[in-house]
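So, here come the structures, one by one.
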Structure P
Amino acid sequence: MNNPAGKVYIGTILLEKNRWATPKTPSYRVSEWLDRFAAAGFDGMELWEYHATRCGDDELAALAASPVPVAVFNTYCGFEDDARAGRLRAAELTRRLGAGGVKFNVGKDPARRGEYLHNLRAWAEMLPDRCRVLCECHGGTILERPADARAFFDEAGAERFGVIVHCFADDPAVLTEWLDRFGPAVAHAHVALRDAGRSVRLDRRGHHVEDVLAILHDAGYAGSFTLEFTEGTGEPDESIEPLWRAALADLRFLRERIDGRRDG
């Protein structure tokens, strides 16, 4: 990823009402939103895998040529031995889209840790040299705890691996542990905030957001941010335009505070 410090990306999953549906059928074409992403000032996008795998070649071509780059390709490929086809497809799309980074998750079975490790190493070799390989270390996987993730990536032995934190959702003590254990390898952050069990805009809990940004700043965080979820996510009346307006409010709020710390 090329000079990602402080950059803010739009997660295409944020606008996707079918993000948790089965099957994963996209409800909108990302290419039709590229002008709006650019006009809003996003530095790039984190592209939900299904926005690239469940579309035609014309859509893929538009995404590859987008003035708003695919900064991160968000893949759900598995790292079990029998999931090789999905990994090949994810690597192919990462190259075709020119993604600067690719987000992944490993599985949840501790007994398959060696299998995940072996296949992750092999997959990373398929990716472009300049592409950062970013583990979301998601809850429910074998890498959800910082100590376990640190041991895993010490064995992986590749400098190009980084981790993603959920900076505003994690307990500040847990965020600090990620930063302490991984230092500059904490390379990216997913932005989502909840209050009383519902997704809310960042300005609804502004003091918390500012406290977290201070933790990141004091730790020397030089990574990027993706707006992943926002107010209206998962609500019964969820629709794309209100989500977009909330995302714009989050972008303004976050950008002002990032720029303010940089200028200060």
Structure Q
Amino acid sequence: MKPEIKLSPRELLFIASLLDATEFMGVSDAFFGMENVEIQQELVTLQTSLEKKGYAEMDFDGSFALKDEVRDIVDICANCDAFIVVDKCKSGQPQLRNLYYAKRGQIVKLCQDANDNSLMFMPSIDGMLEDILQGVKWQAYDTSMLKDVKITNQILADVKAKAADFDETNSVKILMENGCDELSAKTITSGLIGKLDYFAVIITVFEGEREGVHNIMLISDKNGIYRLLPIIGEEQDVVHFNALVAQEAKVALAEVVRNAFSPESEGFL
């Protein structure tokens, strides 16, 4: 396994610019608000910083060259074929976000904090799946107490607005009037205002036969797990709240991730 590489936000974007990347998915502009003269001065500082870290070399003529391993790992991220966003949010806690990038059968995980970006290779697609599920603790339900229901986007918007105004009782009532049993209505209401654990994986594939967006969104509590499946209808759009047990949720996640990549793609077998 290749080593982990740590780069400041500006170092990361500077390297990406050297690789002719037009944008860096999931990474904000660390140079925002700087004048052109300030940026040019900062680039000199970044070259020195990268050299001190052992990520680049500079000769006596002032020629700057990145180490191959640094160039390769950043190139996968900056010029990726697929971009994977994973959001995990436990009730009452800050949301955690991890980013993954895939290119030519290689996968890199990017972890961000205020000062550093850590880049590391994933051993395989199964290794990425294991990493994605790290820290996710769905209760091992044998059966779900929740029921499958379908609710229109308009009703969900009304329910969310009332619940956000601390009117959860009427939110539950509206859902029950539109096909939900009481437990499912309470669960959906809690999910809409962030009181349940939330887990989502969104994969954007930029080219090939799997081009497009592949995703899975889940909410869970002690009563079970709901997978949210948006359905585009002729008259109105609805969301299917599909009740799952823990093992079904893991299988559904694996299918979404694996199906985003062609089985013939090197490194994704």
Identify the structure, out of P, Q, from whose coordinates helix-only ellipticity at 222 nm (-39500 (n - 2.57) for each DSSP H run of 4 or more, over all residues; to 500) was calculated to give -10500.
-> Q
Among P, Q, which structure scores highest (criterion: distance in nm of label points 7 Å out along Cα→Cβ at positions 4 and 228) | Q
Highest-scoring structure on Kirkwood radius over Cα pairs in Å, for residues 132-179 alone (candidates P, Q) is Q
Comparing P, Q on mean count of other Cβ atoms within 10 Å over residues 36-43, the highest sits with P
Have a look at P, Q and say which one yields 22.4, 77 for Rg and Dmax of the Cα atoms in Å, as calculated.
-> Q
Given structures P, Q, which gives the highest value for mean count of other Cβ atoms within 10 Å over residues 44-51?
-> P
So distance in nm of label points 7 Å out along Cα→Cβ at positions 196 and 212, computed for just one structure, reads 1.9; which one of P, Q is that?
-> P
Determine which structure produced the value 70, 28, 28 for Cα extents along the principal axes in Å, for residues 60-155 alone, calculated from the coordinates; the candidates are P, Q.
-> Q
Computing mean projected area of the Cα convex hull in nm², for residues 28-99 alone for each of P, Q, the value 4.6 comes from structure P
For mean count of other Cβ atoms within 10 Å over residues 20-27 computed as 11.6, the structure of P, Q it came from = P
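Every number here is computed from the coordinates shown, using simple stated rules; none is lab data. Remember, predicted model here, so these are calculated numbers, not experimental data. Cβ atoms are built from the backbone, for glycine too; each structure is taken alone.
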